[in-house]
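Engineer: Input: structures, listed below.
What follows is calculated from the coordinates using simple rules that are stated; it is not laboratory data. Keep in mind it's a predicted model, so treat the numbers as computed, not measured.
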Structure I
């Protein structure tokens, strides 16, 4: 049984049996800015009963030159506390895409291990015909949430450059093959595409079962995927992607197979691609 996952039937049972327990269900659905829409509108149209909404953009560093970066602990504490989450709260995160693992990583990086991901997320919940609530979330009383950052979970640009030059860890990139290979734009205006020397492309979508399940693959299958892609799991691993979001899926699956020696390169390609001196490789067509 996974420490970090909760199944839809278990969540439904918890909500029906003990709705007033110190537990918060968070909808963290999110769209890239280029999508031209906001997930709060989806939340208002339908969400798990009693859920609250959190926007990844609100809990990312507003002062950073790079997108979706880990925020100052004070900012995270303020936003999380405003959602009625305290130090002892059990948090269950879900979405309609690929963001839940990022929230899981952020909570743990800020010292809160009482967090699980709804396996299959919103799409599985809906496919099973489970109860749905519409409108805004109910008002809640703020709680005191103390974020205590663990910087050992984060790899910096300088550390990744040193690993590329000297070795010491496998670098695994969660982006699509087209973006990794440089055959498609990076997704960010003015940022060239390509990949880091030595990085192994392991697209995040490989780790999800197809519709209607949308569940994470089993640990056995996850280990097979890493092996098939040629990822060296004999030592430390650095996960990366476009902006530090889907890279957390790789980290989550590493945890699921018992490989806890991994860190997230939070700046990911959005930072790496904008540096004049970083090597950027492109595969020939």
Structure II
């Protein structure tokens, strides 16, 4: 049976809790053997990636799988081969799971129609990044336990961020109150698609009650020529400076999905400060992706 992970749009609380629970077992040293021994997993990254690509590769190998890198520039796609035929070829080679990142929203869904194995979305356009959503939720659960009543603030370029949508939804499914904050130009165009989150353009008003704040960079690569605020203007109005961080509750934590543009959306001194959970997010990514691959294969 195929177990795709394409987005979190139809996910429920038990699904998120199950993945986090399994990831925490892996993190706590559960003996796992090699449940994916001789299973083949392909990493198909059409966009640059450091954290996601490396953590998926590590996750696959820790589970005993064979990890293969699919290099789009040297593939037969450039010779005119159709996506359907590429998928048929990949499956005929015995591949069980494809981990795919692409600039086009919906690309993993298109792959799933032509591939008999499992598709795991590692980020598609501005649509979704489901494993990032789960690992961010795991980081929050480790910090606070029950998320009911906790307040997560996500600030920056919300409109073009696949992380914002997935991380906000995963936290919301676990009971968190989520606020998405940014200039009106960079907020979602309509409320219904983001009905699980509050929208705000006043960062300073949101800080005092936040249990966790996650900063996002401007997604220039996904703006499609749209007008964007100047980076310095966005940093001034919606970046987390040391002065702003001092207004957070004493227990509040700082998160960022990476890569961080130091001194813009997040002051350099805060990146590895006492409040920062950025490296823990990266660490948790390996264990969440182990849980996802185990379930997919």
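Engineer: Can you say which of I, II returns 1.02 when Rg/Rh (Cα atoms, Kirkwood Rh), for residues 153-232 alone is computed?
Structural biologist: Values: I: 1.02; II: 0.94.
Only structure I yields this read-out.
Engineer: Let me ask something else about it. As an exercise: helix-only ellipticity at 222 nm (-39500 (n - 2.57) for each DSSP H run of 4 or more, over all residues; to 500), calculated from one structure in I, II, equals -8000. Which structure is it? Let's see the in-between values first.
Structural biologist: Working: I: -8000; II: -11000.
Derived from the structure labelled I.
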